[in-house]
Structure P
Amino acid sequence: MVNQEVIDIGFTHEDFAALLDKYDYHYSPGQVVAGTVFSIEPRGALIDIGAKTAAYIPIQEMSINRIDSPEEVLQSNETREFFILTDENEDGQLTLSIRRIEYMRAWERVRQLQAEDATVRSAVFATNRGGALVRIEGLRGFIPGSHISTRKPKEDLVGEELPLKFLEVDEDRNRLVLSHRRALVERKMNRLEVGEVVIGTVRGLKPYGAFIDIGGVSGLLHISEISHDHIDTPHSVFNVNDEVKVMIIDLDAERGRISLSTKQLEPEPGDMVKNPQVVYDKAEEMAAKYRERMLQQSQPAAEAAAPVEMPVEEELPSAEEE
């Protein structure tokens with residue numbers, strides 16, 4: 001009879017379970033992990049991330065955009081990054097998200113676009129009393145009514161793609177505010193020059209001046225730049241829808257402002273009040289004189305700022321040369 005000895009290795013089932021726990025990965029909400037899709041369901045999918053139990057991603061967490069089926073985003077056996085959204089439930093299952101990753105990266109991208117002062121394009125998907133709504137990198141953006149530069153009613157803008165500049169990018173407050181007017185003004189400004197005469201239409205009159213439409217953007221003809229003569233109100237010189245000739249005297253791209261003048265185009269002081277047609281007839285001639293004056297004024301300033309070249313001293317002969 002063979003004598004069989006029982007060898008005590010000192011390793012119990014409990015020890016083995018503890019060892020498994022020691023090498024088990026512990027996941028926390030906020031982590032980004034790699035996972036593989038192994039089962040797609042009608043309203044979600046099961047994902048293998050190496051945990052004891054398959055994690056779950058519901059359809060509403062699959063994309064920053066609205067989708068109707070998981071197959072629009074995920075494919076079986078696909079491996080990609082997932083964001084851990086919640087702790088394990090009573091079944092030991094984690095909830096995952098792709099939307100949260102896209103959301104974080106979208107804010108990072110719009111912050112970069114704002115830093116570059118980039119112009120972006122987006123279609124209006126809705127309007128309200130305050131303005132219009134668009135999507136930038138999947139994020140919902142708002143265009144205030146005062147920054148929509150079009151003659152169309154706001155309701156007719158739905159579906160129309162607009163050029164836009166960033167006004168505010170604040171992830172903490174979930175505020176993404178854009179300007180259509182600034183984008184148009186900047187584009188127009190790239191083709192305009194100070195001292196240039198343009199034809200515009202009076203679109204609004206205020207006590208402090210007239211707003212002139214020049215090719216789809218608005219410039220301000222301040223009351224002090226209408227004439228050398230004193231004017232009580234712009235209404236005494238202009239009517240809404242008047243066609244006028246004005247000269248550009250300042251372009252402020254950062255603030256989206258164009259400053260205009262007819263005062264600088266007057267052949268004689270007060271002509272805008274007495275006979276505006278004379279001003280319009282001689283506008284180009286007076287503008288040329290204005291540009292020449294500006295050039296003459298800038299030359300002394302440039303000369304004053306230029307470094308003064310000191311005369312080169314003659315080299316003294318060395319001791320060996322003497």
Structure Q
Amino acid sequence: MYEIHFDPIDEVIECGQDETILDAAFRQGYNLVHGCREGQCSGCKAFLLKGEVSLKRYSSFALSDVEEEQGYTLLCSAMPDSDVDVELLHFDPDDYKLRNPIQSAVARVSLVSKLTRNIYRLALDGVEPELSFVPGQYVDLIIPGTGDKRSFSIANLPGGELEFIIKHYPGGRFSGLLADGGLGIGDRVELLGPYGAFHLRESSRPIVMIAGGSGMAPMLSLLRQLRKEPSARPVRVFYGAREKQDLFDMEPIVDLVGDIDDCAFVPALSDHSGDGWDGAVGLVHEVAAAGLEAEGITEPDLYLCGPPPMVDAAIELFSDRYGVPDDRIYYDKFTTAADVAR
């Protein structure tokens with residue numbers, strides 16, 4: 001076992017040579033900022049102050065060769081070769097311990113429905129043991145008959161069934177089960193979690209949510225939390241899709257937003273040709289920036305969910321043009337197994 005010291009929170013854990021620093025932190029009750037846990041999203045990027053690590057497979061988009069040479073690393077891929085001192089680049093000083101234990105559970109499929117040409121709703125009930133989680137978190141679902149896992153955000157609030165919004169990609173091993181009927185009502189599904197540091201933070205600033213595609217799933221969980229726990233903060237929700245047929249659950253979302261004080265919902269399409277669309281047009285992060293500028297909202301807390309290019313573009317736009325600091329930008333990048341394989 002090696003000792004891992006986290007700066008500046010001044011906490012120490014033990015980590016085996018064959019486990020990642022992030023997994024060791026989970027095992028010992030810490031919920032360090034992370035995203036995909038597959039070396040794809042850079043959510044757990046940190047700086048090595050002392051010591052050596054070996055890296056499991058990761059994407060050069062998450063950690064470039066230059067960054068690695070400079071001493072940066074990914075906690076989800078880093079396995080220690082010595083005692084290590086790590087500087088956490090992103091952390092919440094008041095919320096870096098696990099609120100709920102990561103555990104295994106089993107459930108049964110209660111619903112599979114097609115929402116768009118490639119997005120499905122999956123509901124699981126009879127979860128045993130009952131899973132406690134914070135709205136915005138995700139779980140790993142185990143592909144039946146294998147030990148392979150796929151991560152999906154929970155769209156509902158804690159208690160009762162679990163709801164997921166899942167996009168089907170060609171060759172997707174779990175999403176393919178939804179598309180071809182390989183997973184049906186009553187089928188048993190194993191899961192592991194909860195994971196993720198994406199959740200609402202306390203402040204008095206406006207809440208701005210920007211989602212793309214199935215990235216709307218954790219936003220639904222946050223919106224349902226805001227409906228249940230009213231806040232005086234303005235809430236603005238921007239949801240982007242390519243075409244009109246790619247938007248889902250529009251009426252329920254509008255109803256949900258209508259139940260929240262000072263909350264507005266703006267769907268936006270990047271390709272609206274020939275579909276009779278009369279709403280917002282453009283890349284969703286640009287539509288959001290224009291909308292906030294028109295309202296004079298200049299100091300929001302920013303919540304981003306969706307494909308990495310969308311999230312990265314939104315971070316760059318709002319930090320560079322509008323000066324939103326990193327510690328007020330919270331995101332969850334939706335990577336795919338194909339991304340990991342590449």
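Across the set P, Q, Cα Rg over 2.2 N^0.38 Å, for residues 79-198 alone reaches its highest value in structure P. Taking distance in nm of label points 7 Å out along Cα→Cβ at positions 71 and 167 as the measure, the highest value among P, Q is held by P. Here mean projected area of the Cα convex hull in nm² is compared for structures P, Q. The highest value is that of P.
Quick check on the output: 9 is relative contact order in percent (Cα under 8 Å, 6 or more apart), derived from one of P, Q. Which one produced it? Checking each candidate, the match is P.
Just so you know, all these numbers are worked out from the coordinates, no wet-lab data involved. Because the structure is predicted, anything quoted here is derived from the model rather than measured. Cβ atoms are built from the backbone, for glycine too; each structure is taken alone.
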